[in-house]
Structure P
Amino acid sequence: MNSQEPPQFDTTLPGQVVRGCEADKITEEFLRRFRNADPAKIPSNVPTACMLQGRKGGGIFQSPKFLGKKRVFFFLESASLLHSADPQAVVNYLAQREPWEDYDICLFDESYEWCVGLTHNDDIIVSDPKEVFN
């Protein structure tokens, strides 16, 4: 992960920045589990959020099972930035961000059992192989 100061955003990102070795460990494990692409077939610049296999999940942010999580990780891959946030703070951020803040974002928790990807095209993909949200 990047040890420099994080970039500035028009809308404040939710939660607290996770830095250093802790951020590296978390993102490496996340990418190992959810970036299931053959590097020979998929360019490395394709964001993980755009590669997730799962269902369309527009209602996930109203789900008591999502909102009931103690914390989620908010991974902004293009900036190599990881935050730890309350799920409601993430929902508030998504409602308040500017239209041009169309980042590819991955949300997951310490279990690594699920991931919600938000793409720059406003697609919401829920990768939930263990059916945590069912």
Structure Q
Amino acid sequence: MDLLKEYIEAIYEIERINSEPLKWNTVRRNNRYADKAHKIALKIDAKYPELKEDYFQLLYHENAKVRGWTAYRVAETMHYDNEHRKCALDYIIAVAVSDDRKHSIDAKFWLRYWLQKHPEDMELIEDKAAVSEILK
């Protein structure tokens, strides 16, 4: 059982589904793989602590979707120390201020929500000016 490989494959499948023309079952299929990726992350967090550093390294994966999924899981649902969470937040902030309009809007929305619920995470953020602009 290679959980990291399964996780990456689930994200690749989401990417493939989202590149297809919209069909009646697209959302259901997308959600099935999103749930699978999320459950794998939670399983690694709870039962396989020896895989957590390898999981975290997916934040530097060649595929932007894998990096994004990993960043959000590290920041919001998995139990990592502040240094790891800071790296994940830095990645999300970089996406938020990027020219990638679709993903930047998603990242800005997430940051607004997350920092309202978890204001203590502002202490982890170095580029407070960029985040202040996002939060306006």
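Looking just at relative contact order in percent (Cα under 8 Å, 6 or more apart), which of the labels P, Q belongs to the structure with the highest value? The structure with the largest value is P. Could you tell me which structure in P, Q was used to calculate helix-only ellipticity at 222 nm (-39500 (n - 2.57) for each DSSP H run of 4 or more, over all residues; to 500) as -23000? Matching structure: Q. A value of 13.9, 39 for Rg and Dmax of the Cα atoms in Å, calculated from one of P, Q, originates in structure P. Can you say which of P, Q returns 18.9 when mean count of other Cβ atoms within 10 Å over residues 91-98 is computed? Computing mean count of other Cβ atoms within 10 Å over residues 91-98 on every structure in P, Q gives 18.9 only for Q.
Computed from the coordinates by the stated procedures, all read-outs in this text should not be read as laboratory data. The structure displayed is predicted, hence computed values, not measured ones. Cβ atoms are built from the backbone, for glycine too; each structure is taken alone.
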